[in-house]
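Pasting the structures in now, so scroll down.
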Structure P
Amino acid sequence: MKSSARKRIDVLALFLPEIREMVLAKDFNGLKELLKNIHSIDLAEGWRYLEPEHKIIIFKLLTAKKAIEVFESLKFSDQAHILSNLDNQQISEIINEMAPDERADLFKELPAKVFKKLLSLAKKEEAQDIKKLVDYKEDAAGSLMTTEFVELRREMSARQAIISIQENLRAEYRGDIYSVFVTDENHKLIGSIPLQGLLKAPPDILVKDIMESVDLIKIYVEAEIKDVIGQFKRYDLLDAPVVDKDDALQGIITVDDIVETMEKETTKDIYEIGKMSAEGGEIISYARTTIFELVRRRAGWLILLLIFDFLTGTVLKNFEHSLNTVVALAFFIPMLLDTGGNAGAQTSITIIRGLATGDVTFKNVFRIIKLELTAALLMSLVVGSVAFGRAFLLQKDMFLAVTVGLSMASIAVLAICTGVALPLLSKKVGLDPAVLAGPITTSVVDIVGLIIYFKVAQLFIPQLNF
């Protein structure tokens, strides 16, 4: 995938000298012919190479179909730049010809005044479609669906159904068709037919005799996207119908929508676990990113975690006497806290991933807790023993070694319990576990771990017994 993406990015770069020469020479006919030979995706991927004043010229030279394809693939900032440099008629053509789901994504980003203006440029039917799609929550199935689909009636013959598909699909429709859906006169969903099955069916057979049940695959508009992804994986779907509470067909979701969403969700989780601003799963591409963007997406979390770390310094200050009395205690602080942080991270990531896939639910939470607590006790024995051995070999002090070993075991149990509890609590109160659990788990382990360490030291090291 990476090499493929790299190849796409470089395609437009190869033509840049020629494009610039043609723009300066105002050889627009030659440039128009050149652009025909560059794929829409290559144009969108390489859009950043173009001079701002050249972008509008090039966009206006594209064929209507290619212009829409390029526009849909651009970042919002580039889309906004294009729209701000087109007249109302050109904007109207773009809006009315965009895929419904891509158009809805664009309108969700617009300021209220611009939204209202552009909505007035859309056809009545398209405007109604926009208003319906943008109202769905970001994590709802309705926000993911497209309203481009074909409805069949059960009394149709297979021949009539195929003709209906040909008549109803716009010539410029670019989506993939895997299934067609059967509805009644009130648009209530009653069945589906794989497109291949319809093409293979005898011409005179009725739709009602070859349609399949949709009870297992239909998706409600308010369903959470993570549940939709699970449904696609469970039933190996290429597409699925989306219905309202009355089972009226509202749209469809296709597998390419699911793949794109999964990529965004995975990217979002990785960035959140890595303590960076996820921004909806928008990937940080080193080919396009700026220094400002890197700082903006990372600095906030670093400052927040730095504030948490102030508490660690406070704990050390409170136990300054212990450190001054037994200086060797300081040698093992990094080992204890790093291992505790690693143990907490391992557990929290496992729980967060389980919550995302549905493997961890509040129905089986007690079994999960039992498994993790048992594992925590066993791992605490292992890491505690290793820490004990390391401390004894380094200092040849049995009391210090016992302190380090027992503290290590206790911190491991603390870290694993925290790694289990925080994601579950975050989920329970409606927060994103990946955002909250990761950084707080580390901070809790650092702060409480230090307190445990020094309290254990005061119990076992004679010099600190007072």
Structure Q
Amino acid sequence: MPEIKSLQTDYDGPIESALSSISKLLRGHYGISKRMVALLLLQEDAEIERQVKEQEDENYKSIQNILPEVKSNYGHPLSYIIAMTRQQKVNNVLDSVIATRDKSDKGFAELLSRAMMNPLSGIIILFGVLYFGLYQFVGVFGAGTLVDFIESIVFGEWINPWVSGIANTIIPFQILRDLFVGEYGLVTLGLSYAIAIILPIVGTFFIIFSIIEDSGYLPRLAMLIDRIFKAIGLSGRAVIPMVLGFGCDTMATIVTRTQETRRERIITTLLLALAIPCSAQLGVILAILSGDGWSLSIWVGVITLVFLLVGFVASKAIPGRGPSFYMEVPPLRLPKLSNVLTKTYSRLQWYFFEVLPFFLYASVFLWLGDLTGVLDIITSWLEPVVVLIGLPPEASIAFLYGFFRRDFGAAGLYDLNTAGALVGVPLVVAAVTITLFIPCIAQFGVMLKERGIKTAIAITLFVFPFAFAVGYLVNLILTTLGVAL
């Protein structure tokens, strides 16, 4: 076996020269070698930059002046150049100690892996995953079969009548009874929405997402859509938070930390807040639109167009360098049942502890609003805007629900559709508008934490009027063309 003399990676001349110059200027104590500190500075590591700025008073400006000089020698970001050099070093080490047998024939897994990343076959596979995974399993089975059973039978015939009977027996005051079993009751609205309507949809989505995640499909999807995402200022790496957004936009906003630049993080956060419906919202919309293929197609087309158009404009308006992308593609494998169950269980646990309480808080707020008359005032403000985009006045309450959680608002549309108050073109307009509606309280809180108050408020102030503007245009176009749905 050949002897490996050194594991230190030697870089190109400009980088090595910069490492030497920066190392000589460093005087502080960082717990790691000066060369490593210099490497992290070249890769624009925020934490190291902060420490160097604190410890290198006089030399910090000199160090800063070195970075642009090095960057000017390369057409790619230094982080990419350094990563590729390290990868080559690793490959050289592996080649020196590992003997591989060349296989002329490729196995099925390798052929499938390449097909997933091929522009033509990859799109076909993606549509298959979306159709059977999201539409059939989450939309038809989760939002249809499971929701119908739990809402109509479990809550409609068992739980709600039983709890109402107990409340009528032990609670003497109508006002307090309404808190638990009234129109906005903790049980009849909060738990009913959270468990009967949202939980089956979220649960089926978590199962599908865990299968996709465990199979190794996500990195291949990232490679497939990288070129498309480049047009909207993002790289294929953005597929991770985007796909997570179909589970929960709040979690996905946190995951934007994995993106390299602040510009990419802002664009992704904007698109998550605007055009990516969470799993429960998506499931409800699929449930109310799945009966009409044209309605569903219009909704998908409008949301996709908004996603690409807003992303493109944002990429031109927000300053910063363009994205670079490289990702290790793990082996494709059959998902392990234990892994899928464990991931699904942990995400459902998160749902019960983090999300379900919001439904209960919303029920209390709505109960108080109804009791004090504030609810009528707020809905009266929303009614003219709702009517302007072609919806019935009672749809305003669904958008009020959306202030608390997007899926709560979608569930309000579900009730209106079930009652026959929202069908045809108005149903499509409502589905488009509620999808683009402002981020829920939880997502807005995370946006404040991750992007700062100015960016979070700017995104919200943009999304609110934009959602109704798109709804107005969709209604205008469909009614002008005489489309009957």
Just checking, which of P, Q has the largest value of Kirkwood radius over Cα pairs in Å? P
For structures P, Q, which has the highest computed value of mean count of other Cβ atoms within 10 Å over residues 87-94? P
If you work out distance in nm of label points 7 Å out along Cα→Cβ at positions 199 and 423 for P, Q, which one comes out largest? P
For which of P, Q does FRET efficiency 1/(1 + (r/R0)^6) of positions 23 and 223 (r between Cβ atoms, R0 = 30 Å, to 0.05), calculated from the coordinates, equal 0.25? Q
Could you tell me which structure in P, Q was used to calculate relative contact order in percent (Cα under 8 Å, 6 or more apart) as 10? P
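Each value in this text was obtained by applying a stated rule to the coordinates, not by laboratory testing. Worth saying up front: this structure is predicted, and the values here are computed from it rather than measured. Cβ atoms are built from the backbone, for glycine too; each structure is taken alone.
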